[in-house]
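Next up, some structures in structure tokens.
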Structure I
Amino acid sequence: MEVEQFTAMMDEPFPILTDLCVHTFETDRNPPVTAELPDSFLGGSAPRLQSFVLQGVVFPALPNLVLSASHFQYLHLHGIPHAGYIPPEAMVTFLLPLHKLKRFTIEFSSPESRPVQMSPPPLTHALLPSLTAFEFNGASEYLVDFIARIDTPMLDSFQMTFFSDVIPNISQLHKFIGRADRLKTFIQAEVYLRPWEVQVIFSSSANPGLDITCEVSDWSLSSMTRLYEQLLTIPSQVEQLELYEEAWNELDFSVEEGWHDDLEDPLWLQLLDPFVSAKSLYVSKRLGPFVAFALEKLSGERVTEVLPTLDNLYFEGFESSEFVQKTIKSFVSIRQLSGYPVIVGRWKR
């Protein structure tokens, strides 16, 4: 259906409408088309609307429509075209009256959608009292500006993806989390190294937690260590650490296929250094040789400085990897003599 036909059909009020999704289609033959909804969409009012999803659509009158719904709770803006860019300060102003908003998504389609210049942090923050889940996909500058303006005391799920091949400056994230009561404690971390991106997920037993994904163009290990620097003390809370790797194919990440030089990379230890409270470490199959080799090379005080509280070390495929079994023995022996024993076993998943 053409946009004009659709908007003509939706030009009248729908007083009992509660959920609405409007999106454009993309196929191999037809690239996405930027659609714009007129101010008269739904007659400018939808009093019972609770959930609204926009995909690839420009809608200048969005604030007026949403604010007409007193029970509005869910807003998801996906694939926002650059033509529909909303500055961070305008976005906060729009959201401020939505006291019942629980879940919110901002997803830009263009890297150009970022503030022209960063604004100084405001003296006061806008309160979003009911927001529990926030998902962002776009430029880091936008997110930093946006979260500097809001308080979200009930937030327990925060997912962000940056489409930049440079690890962003998100050190302000630590201050934002400090103002979110449910995002202050993380006891588990999942770290994913992929050729195209790095991802780290922090969670607790009660809350989904913090999910950060960054696109990368260089070796993902160095990108992950740079990301850690932005997270300050967050990794130091983790008690259970899981390391994963996902490659283009089975041969992309293999010691047997010529990755011997990467065994000597000191960044493997930097990957582990921030997790000073980790009691359990789980390592996926193709990362096993690299982690085992890095731990074997520890000497002196570094033997107990790296993962000082570690009790259990689990390797996926441990029983079938002679390299890992042989390599990790030295680390286990030295830790035993140092009074910091570690039990090594098989990770079943």
Structure II
Amino acid sequence: MLKFFKDYQYEVIYILVVIAIVLTLRILTTFIQKRTVKRSADKYNYKTDGTSYTVRKILNILWTLLGAIAIVLLFVSGEIHQILMDNAKYIVYCTIVAIATVIFASTTNRWFKWKVSKKNKTHDDPTSLKFLRYIAIGAIYTIGGLLILLVLPGFRGVAQTVLGGAGVIAVIAGIASQEALGNIVSGLFIVSFKPFKIGDTIKLEGGMAGKVKDITLRHTIIQNFENRMIVIPNSVINKEKLINYDSIDQRVCERLEISISYDSDIDLAKKILKEECENHPLVIDKRTAKEVKAEVPKVKVVVIDLADSAVILRAYAWAANSSNGYTVRFDALESIKKRFDREGIVIPFPHQTIYIKKPFDKEDDAL
């Protein structure tokens, strides 16, 4: 053992020094990252988005790879030595590009979030900014990946072709029929023509309904009334027939249909419907000045059908938005039912009359 150490003492010391340097650099990198995050949080109330942690991981991997190459260089020479040196340069270059890409993407993301928060404070539509954020971040990572491919001999030609103008057209033409590009194009149509925007409450033809939470490059996210997230590809929702409850005019007309029996007083029932709806605080007056002067009722009540076992009445009550409309419907149905009970208005319900035929007695048949 002593003879081995005496023969290779410089090599052993070299390896130990390299390992010590690598460990020191890793510890120092981790220390600086944690201290920076802590000082930013204390001084600027900055909440980290994981960028510094990612940079720390990349640097720690760099120190480890460079240390391994430095140790391997002890045992090789000639062409392999030169290849390892070239690889070390590639690794350093790729690390610089990766760190720059992560930092640039993070900065861009935070800038877009800041702009979106300003839009929200002024009650402006942030849909376009949110969608552009995904495009910008995707473009930054794509360019970063291509810059890394440029230094790899096996991929250099591909990267140069893609970065070239003709290559970009060729790539787009090659994936034009793919679902991914279809979703991106559909997302651009949604953002441009605005059939709905983030924050709108929509209902799809299939019955799914909820509030639009986000529009990404691939899909639209809807939060339904059960607080569940519905993820729909942009290419699908772009073809859907839908109702936007938050269009330019957000007022909604709630149509309350009530059935009464033929024996009940129709005029009294109509009066009850009209009064209970008009007395609700969320019902708005949509009448024009001319209609008010002409004594057009605030809530119109009509007979819409004479069914088999009921007279069907309908009241038209207006609310400021769909949320208020639901409240008006639920409250009015309850108050109308209670008022009907007090006033003697009967709401018919399905019922059956069963007649049981008594079987003939055998003695009666004998007689």
Quiz item: For mean count of other Cβ atoms within 10 Å over residues 227-234, which of I, II scores largest?
Solution: I
Quiz item: Of structures I, II, which gives 28.7 when Kirkwood radius over Cα pairs in Å is computed from the coordinates?
Solution: II
Quiz prompt | Origin of the value -19500, where helix-only ellipticity at 222 nm (-39500 (n - 2.57) for each DSSP H run of 4 or more, over all residues; to 500) was derived from one of I, II | solution = II
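A short reminder: the numbers here are calculations on the coordinates, not readings from a lab. Everything quoted here is computed from the prediction, not taken from an experiment. Cβ atoms are built from the backbone, for glycine too; each structure is taken alone.
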